[in-house]
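Following are the structures in question.
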Structure I
Amino acid sequence: MSILPTSLFHRHDRNPILSAADWPYPIHSVFNPGATLLPDGTTLLLCRVEDLRGHSHLTAARSANGIDNWQIDSHPTLLADPAHYPEELWGVEDPRITYIPELNLYAVVYTAYTRDGPGVALALTDDFKQFDRYGVIMQPDDKDAAILPHRIDGNWALIHRPVSSPGAHMWISYSHDLQQWGSHKLMLEARLGGWWDANKIGLSPPPIQTGKGWLVIYHGVRQNAAGCIYRLGLALFDLQTPELCLQRGDEWIFGPEAPYEQHGDVDKVVFPCGCTIAPDGDTVRLYYGAADTCIALATGSISRMLAWLEENG
């Protein structure tokens, strides 16, 4: 029996799971969290928090079950530091977290909002309290970035989304030291015309390593007379040559349908920056920003996503 794309993820009945009303200090909104599982099984979300100036910072929220009873840091976890990193002048946004076993550290790749637009910045941490900042590693206009968890042919790999004419596409770049990046390769192009992912795409959570390849959930932006619609699609990439796309679905698999996704600061947006994998190795918990206003949760299956790509890729 065919798998319907819209059945691949199921919204949690407690959505939204986090909003500004849950925060221990005054904020405007919370959305677009990075996510990881800590060694004790705790789910950590590193949330983008917009303050009452309109600038963003990052704050950690922890939960034993990844659903409720969130313990939120009483103060911002990672603030912009324009005195030392002038590229963070207007805030830090949209983190993506990758655990790097070789370093025994978490790589947090985030957007630094500079005078010239968004740039890709990197920080390393082992406790989400102290961070070793590398500053901007990809110059503006660039964002939607994450590091793969291990080296490819001796080099680290970074997926990112620079903006170029005529569109915004996903690229991959390589580095021996996490600071100097090169060997830039086009990874996935935004389609043209009336497609749901025409002109502008970007990585959503960090890629999921599977036996068949790197499973990538990406977002596409459809522009119409009423504005933009942010939806999600799937693609699969070769494990040893991750710029090689093996399969790509034509249809979107998840889009803004619920009221909290349809209406907010930015209407019609689902935007995940993080996911976690359950101990069964198959269940995915996708944490996403809804309408740039709150955080919601949807659950899916790696095996079902791979099967859908086999049918539709």
Structure II
Amino acid sequence: MNQHLLYLSRADVESVQLPMAEIIAAVETGFREHGEGRVEMPPKPGIHPLPDAFIHAMPAYVPAMEAAGIKWVSGFPQNMSKGLPYISGLLILNDPATGFPLAVMDCTWITAMRTGAATAVAAKFLARPESAAVAILGCGVQGRSNLEALTVVLPALTQVRAYDSNPAAAERLCAEARSRHGLAAVGCANPREACRDADVIVTAGPILKHPTPVIERGWLGRGTFLSPVDFDSYVRPEVFAAAAPFYTDDLAQQRYYRQIGYFTHLREPDGDLGGLVCGRVRGRQPGDDLTVAMNLGIALEDMVTAIRVYHAAQEKGIGIRLPV
């Protein structure tokens, strides 16, 4: 029997037009399965050809969604000076019944969207429902996708405060916030100005192994939810120390990073999003002063998104079928 796989370019993946709300629902289900111990996902190994650059292998199997595969993804901060994207890579889906590859697809859009979706899942449980102002520090692809996802789960959002070391990037995010999401948006001159009076803060700069973070505990108001998707690159250790609760997306992955030299001044998280979604650890309580979810980006998020992209592409006749 001839075996074929579906190849999806970046343009193909984007043309599927998978809604953010559907991605958030899939990621939340994936976290629930993980919290119940029904996901196979080893910590991602990687290589590091340049300082603060990485190429990671990210495998996962989520039986409830029949999603099995691996993402081979790179993040190179040096690319930005060359006019190239920070993130690039490919994702392979396999048939869990036979092991044969089902699809090979670009992972750039999936990585951006599932990262925003993970922040949204955390915000659903840890942010104040009435949150109105969000600060985005780092206004590239991840900053924009996180904003999009937050508008789905926090309908009271009305204002965006944006900061980026490149002011043009902040203005682009502000323009998108106004035109696409109907939010008031203002660019800020520095990180402290962006954080002032924000109910939700997302930091989305490059990931640095040895960072020099700037965000101080005193910059954050009462009841703030903080989502640093760039690890601890923007946020000082005392902020994490003050958080109650402080979660990550996967405790095993966080401990693996610590073993290879990250998070040397960071306290242990109180739990992970799998435990949060399935109710094993607590969500936000009325008196919580600061809640933090530092999501590392884990493979289950990619696989539950990619399997939906694959099925939708098949239904719409998108992509190229290649012989195996």
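What to note about this one:
- Comparing percent of Cα pairs over 31 Å apart across structures I, II, the highest figure is found for II.
- Which entry (I, II) yields the derived value -10500 for helix-only ellipticity at 222 nm (-39500 (n - 2.57) for each DSSP H run of 4 or more, over all residues; to 500): II
- Read-out FRET efficiency 1/(1 + (r/R0)^6) of positions 12 and 268 (r between Cβ atoms, R0 = 35 Å, to 0.05), computed value 0.25, structure in I, II: II
- At a computed 14.0 (mean count of other Cβ atoms within 10 Å over residues 148-155), which of I, II: I
- Structures I, II, by relative contact order in percent (Cα under 8 Å, 6 or more apart): label with the highest value: II
- Origin of the derived value 4.2 (distance in nm of label points 7 Å out along Cα→Cβ at positions 52 and 220; candidates I, II): I
- Value 2.9, calculated as distance in nm of label points 7 Å out along Cα→Cβ at positions 108 and 124, assigned to which of I, II: II
Laboratory data are not the source of any read-out in this text; all were calculated from the coordinates shown. Worth saying up front: this structure is predicted, and the values here are computed from it rather than measured. Cβ atoms are built from the backbone, for glycine too; each structure is taken alone.
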